[in-house]
Structure I
Amino acid sequence: MPKKPQQPSQVSPELDEMVCDLIGYMLDELADGGDPGVITCVEDAEGTRVEASFTDDGEEACLEAARTRIAQNASGMAKEKLGPIARYAIGYVGGVQLEDGFADAVLVSFYERGLADEEGVPTGYSAYVLFEGAGEGDGFAWADPAPAGAEEPLI
């Protein structure tokens, strides 16, 4: 069956799966009391996936290192046998300001080539997943993902 062309403002099933995998991993780590740090996940057009974790510095330094890794490797990672990056996601733990105060959240930024806004400008997006009870195992709870806005793509 031929693959349907991607609509410019629509996330592909491949990017959706990658983002869901990343969020799931981070929520599992948090439920167990772990600190997942900042995680990048990139894929090429063939579906080869490479992940990296940044935990050795403060959150802002790790986030900047993650963004730099993606931007500097847009044309691929030969050592990992990854072709040009077709899609990426960055996940980290932070917080969001809600109407009733500040809340803990997993934050994810994502993009894939071909994703654009209504004017055709390449646009990445972000989302967050609220959580509470980190480290409490079965007492850990999270909400459905919510959109957090558009972002400039790194590739």
Structure II
Amino acid sequence: MKFQKRIEKEFEALRGGTVPHVKLDNDTTSHAQQRIWTVTIEGAESTLYEGEVFKLRFRFPDKYPLESPEVMFVEKPPVHPHIYTNGHICLSILYEAWSPALTVSAVCLSILSMLSSCTKKEHPPDNDKYVLQSSTQSPKSTSWMFHDDRV
């Protein structure tokens, strides 16, 4: 795999526990070569999500890091205006604003920042319609409209 060295470096950085509120899930901690990682993030102190724990699934494409990984919440996603109940995340860096310079750690920190800046726990206004239409699709198949960066 072309991305093996890069992914191993990112794996070691996360496994080392140097990113606050972010850690590799136990199922992932011994397999840098895995194409799918589960990452646990914990809500930061003094935020609406303080003490809450969430799981993100990263699915790496063949062209990573030139192409973004598929990233979504699994199990119980946080209630947030940019996170759908099926786990899909409306965040531009996961799609058209992706840069190969971004890492798994950077994506996790961006998601934590998005959660930390939230002032009201609520689902996206179009949640029910979107989830019904996209229940079996990858979030990367969605044509996202990034128009609201205030939460």
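Where a number appears in this text, it was derived from the coordinates with a stated rule and is not lab data. The model shown is predicted, which means the values in this text are computed figures rather than measured ones.
Quick one: Rg and Dmax of the Cα atoms in Å came out at 15.8, 49 when computed from one of I, II, so which one is it?
Details: I: 15.8, 49; II: 14.9, 42.
Computed on structure I.
Using Kirkwood radius over Cα pairs in Å, for residues 66-137 alone as the calculated read-out, with 14.6 as its value, let me know the right label among I, II.
I
Taking 20 as the value of relative contact order in percent (Cα under 8 Å, 6 or more apart) derived from one of the structures shown (I, II), identify that structure.
Among I, II, the structure yielding 20 for relative contact order in percent (Cα under 8 Å, 6 or more apart) is II.
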